[in-house]
Structure 1
Amino acid sequence: MTVAGFKAMLDTLDIPVFYDHGDNGTRVPYITYTLTQDNNFFADNKVYQKIQTLRIVLYTMKRDESLMEQLEAVLSDHEIPWSQDETYQGTGDSKVYMEIYEGGFING
């Protein structure tokens, strides 16, 4: 799957999707995704398979299990392994929950 294909997959959730960060003033819920590292399969000074690791962050005003389940279903449907963590950012007017998903996919 390519990065463009991955974004198209996230777009099926019908909430805004951005690479790295949302536009100024974007209202929650929205999703960001970032390529964080590679985990390429290589040997003999050659990369045989490019494997990118992604970070997907779901921003919401309160913990939204329905949206989390939808996102997890999309990842599972496309056979993208993931792990999940959450945090709360409560500074100033930016009080949001962040559901953070880390996963890998093949960049083909």
Structure 2
Amino acid sequence: MDNTQKTDRRRHQRHPLVAGVRFQHAPSASEFPGRAVDISDGGMLMYVPVSAPVKAGQPIRLTLRGVRTKQFGGLSDKTLDARIVHVQREGLLVTGKVAIGVEFLQA
């Protein structure tokens, strides 16, 4: 059995999404730009600047800009509370960005 294969633990189907993001990083009391990569009913993958001091478990508040898909268009310009669930710095040298996965929090 090959143990190098990762198990997909996602509960919701992911959908590609190209949209701008502004997020407030609560621990540093700063705001940063970002770019959405994909989205699901439970969360989102986005690229953030390397200068953003992000860590798993931290709360953020984000606003999506220019969402053009019918399924998620209602999220455009709405403020969403989320929690960072993982931070990926592996692609930093190629993209110049840090990828973070966030989980949307229920209000």
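Read-outs throughout are calculated quantities, based only on the coordinates presented, and are distinct from any laboratory measurement. None of these values were measured; they are calculated from a predicted model. Cβ atoms are built from the backbone, for glycine too; each structure is taken alone.
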- Message: One of 1, 2 was used to compute distance in nm of label points 7 Å out along Cα→Cβ at positions 24 and 72, and the result was 3.7. Which label is that?
- Response: 1
- Query: Taking helix-only ellipticity at 222 nm (-39500 (n - 2.57) for each DSSP H run of 4 or more, over all residues; to 500) from the coordinates of each of 1, 2, which one would give -6000?
  - Reply: 1
- Candidates 1, 2; FRET efficiency 1/(1 + (r/R0)^6) of positions 48 and 64 (r between Cβ atoms, R0 = 25 Å, to 0.05) computed = 0.05; producing structure is 1
- Note on the structure: Matching 11.5, 34 (Rg and Dmax of the Cα atoms in Å, for residues 16-79 alone, computed) against labels 1, 2 points to structure 2
- To which of 1, 2 does the computed value 52, 27, 22 (Cα extents along the principal axes in Å) belong? 1
